[in-house]
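Computed from the coordinates by the stated procedures, all read-outs in this text should not be read as laboratory data. Owing to the predicted nature of the structure, the values given are computational and were not obtained by experimental measurement. Cβ atoms are built from the backbone, for glycine too; each structure is taken alone.
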Structure P
Amino acid sequence: MNIQTSPDTQLQPLKGEARPLEQWLTTFHLATIVLDPFTNESAWILPTAVRILRQFAGASVRTNFVITATTKEASDFLGPYAEEFLVFSDPARTFVKQLGATELPAFVYIQIDGSIPVSAQGWNAKAWSGVAEHIARAVSWSKPSIPISGDPASFKGTPALV
């Protein structure tokens, strides 16, 4: 798998102006978790997603959520996590489509050059652990344990493109 994103794709953070993807990738890779706030599946995985992104908080990777909703809906869904993490709003799912996602939730690693060497869709602990391991190796960081007690059982995701 090696998908290439478009560097001029506009990413809208919850606060501030939209900027092209290439500007978000100038210094760090992106460790992105994509959620649809209107599905149970994304709500089920949110605590696990937060734990995974926190593990990489000090690493040379920009941890973030992409939420398939307006900025207000994304903020409402994430609650206090909207203040803790970089969050992009993608209500038209333009960026989600570029990521090659067909199911949400998704865990995607985007390198500085915009390529996606690894991703996982739906919730499968082994697949998400593989993405986390790839990121940890790339940035010389410790990998989060996936799964841990309290993580949901595996489930198929919901359609990413509706």
Structure Q
Amino acid sequence: MKLLPSQRLKNLNLELPPAPKPAGLYNPLVISGNLLYISGQGPVKLDGSQMMGKVGQDMSAVKGKIAARQVGLTMLATIMEHFKDIDRIKRVVKVLGMVNCTLEFTEHPFVINGFSELMKDVFGEELGIGARSAVGNILPRNIPVEVEAIFELHS
């Protein structure tokens, strides 16, 4: 029997942070047709504060990967807060991962794997992995990672 995302989430014993409030004039998520668009999310900790730092300077690639996983938990919290029904998500379609890093840092895909591996664990091997881009940039408020995503919904 195939497990639903909510069952996988429960089996993983993951604790979600509080869903962040928008930091500007935008919606945390938008539904258009059978697609769920999630605005860029940063890594929110369980106490509601954000992880901070530049990968390659303030933290290693491994710590950046942990931050990307925390972004995944933050995104799941946003989905639960504003969309309510994680089981209506059919699959991950597209992920854009951005890493706040030094100019010399080149391991962007490794860092964003922290997010992608969590989505695979929650939505499954086939449906949890979508198309993806991973880039380096300077990010707002010195957060180490930001990810936006598009999910397909069940009809």
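Kindly point out which one of P, Q the value 15.5 was derived from, the read-out being mean count of other Cβ atoms within 10 Å over residues 6-13.
Of the structures listed, the value fits P.
Comparing structures P, Q by relative contact order in percent (Cα under 8 Å, 6 or more apart), which one has the largest value?
Q
Out of P, Q, choose the structure whose coordinates give percent of Cα pairs over 25 Å apart equal to 20 when calculated.
It must be structure P, since only it matches.
Name the one structure among P, Q that mean count of other Cβ atoms within 10 Å over residues 22-29 of 15.0 was derived from.
Only structure P yields this read-out.
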